[in-house]
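Each structure below appears as structure tokens.
What follows draws every value from the coordinates through simple rules; no lab data is involved. What you see is a predicted model; the values in this text were computed from it and never measured. Cβ atoms are built from the backbone, for glycine too; each structure is taken alone.
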Structure I
Amino acid sequence: MATSPQDAEIDIDARRRRAKFRAWHRGMKEMDLLLGQYADAHVATMTAEDLDGFESLLEVLDRDLFKWFTGEGPVPVDHYTPLFRAICSHHGIKLT
């Protein structure tokens with residue numbers, strides 16, 4: 001069954017809403033702010049591929065993300081993506 005362009009747009013809009021909600025409801029306030037503020041600024045223009053990367057990042061545990069954003073731990077190669085760097089840049093976080 002083929003998907004119409006309207007169905008595809010509804011699907012991506014639903015994904016955007018879910019991603020934004022998940023970004024703001026992490027469990028760790030610091031991560032809510034980092035990911036939620038980025039989501040507020042960028043989710044509306046994310047493509048399906050961009051959302052894939054953002055949703056993947058949302059699956060990472062808060063404690064791990066927090067270490068990566070604060071420089072307390074190395075960012076694994078598979079998560080050191082343009083998206084991760086964009087979130088850091090958005091918040092003025094300098095990566096070493």
Structure II
Amino acid sequence: MYSQIIVSYDISDTKKRTKFFEELKDVGLVSIQKSVMWGYVLVSEKRVIKQLFKKYCDIMTDKALLVNVTLDKDLNDSFGYDEEDFKHPESFEII
């Protein structure tokens with residue numbers, strides 16, 4: 001079953017930050033702000049993201065978080081986002 005998440009990160013190393021961003025996109029997340037990504041993921045994909053934290057984040061200098069959300073239902077106010085920005089995709093491609 002899919003759940004919505006937000007991943008926010010502050011990674012000081014540009015090369016690691018770029019790789020982290022690309023891997024989050026590969027999991028299916030979309031950038032909603034600089035260093036903030038959102039999307040629908042499976043439980044197994046959440047585990048992958050937690051492993052990416054360990055792979056790309058330096059424990060002394062970097063920060064990252066994963067939050068369960070329901071933006072399609074609970075977003076009250078926003079600026080610059082369209083109603084469709086947080087809707088569940090109609091279908092997922094199985095790879």
Structure III
Amino acid sequence: MPVISFVKNKPSIEVPAGVNLMEALLAHQIPVASSCKGDGICGKCRMRIQAGSENLEPPTQLETDTLARNQVPPGLRLSCQIDINFDLQVDTDYW
């Protein structure tokens with residue numbers, strides 16, 4: 001099972017392979033900013049993938065468009081658009 005670890009002081013969590021990052025965090029009571037509830041259009045669930053990004057699928061057109069429209073700095077991804085199949089280390093400004 002993949003492990004999600006955090007830059008800031010949070011315990012790591014194990015999640016089933018293929019689970020969505022945003023859903024996995026919410027299931028473990030870890031807050032994720034969002035006003036679109038994971039539809040990929042608000043851009044608020046942006047996170048920096050500190051480790052493991054090389055194993056992620058490339059951003060979809062929806063994610064790319066949302067990041068551009070919201071002028072999200074390079075290197076950030078939308079947690080609602082990421083399926084986890086390998087270990088990741090994540091961080092975001094609002095934790």
Value -10000 of helix-only ellipticity at 222 nm (-39500 (n - 2.57) for each DSSP H run of 4 or more, over all residues; to 500) was derived from the coordinates of, among I, II, III, structure II
Across I, II, III, distance in nm of label points 7 Å out along Cα→Cβ at positions 12 and 84 reaches its greatest value in structure II
If distance in nm of label points 7 Å out along Cα→Cβ at positions 20 and 44 is calculated for I, II, III, the one returning 1.5 is structure III
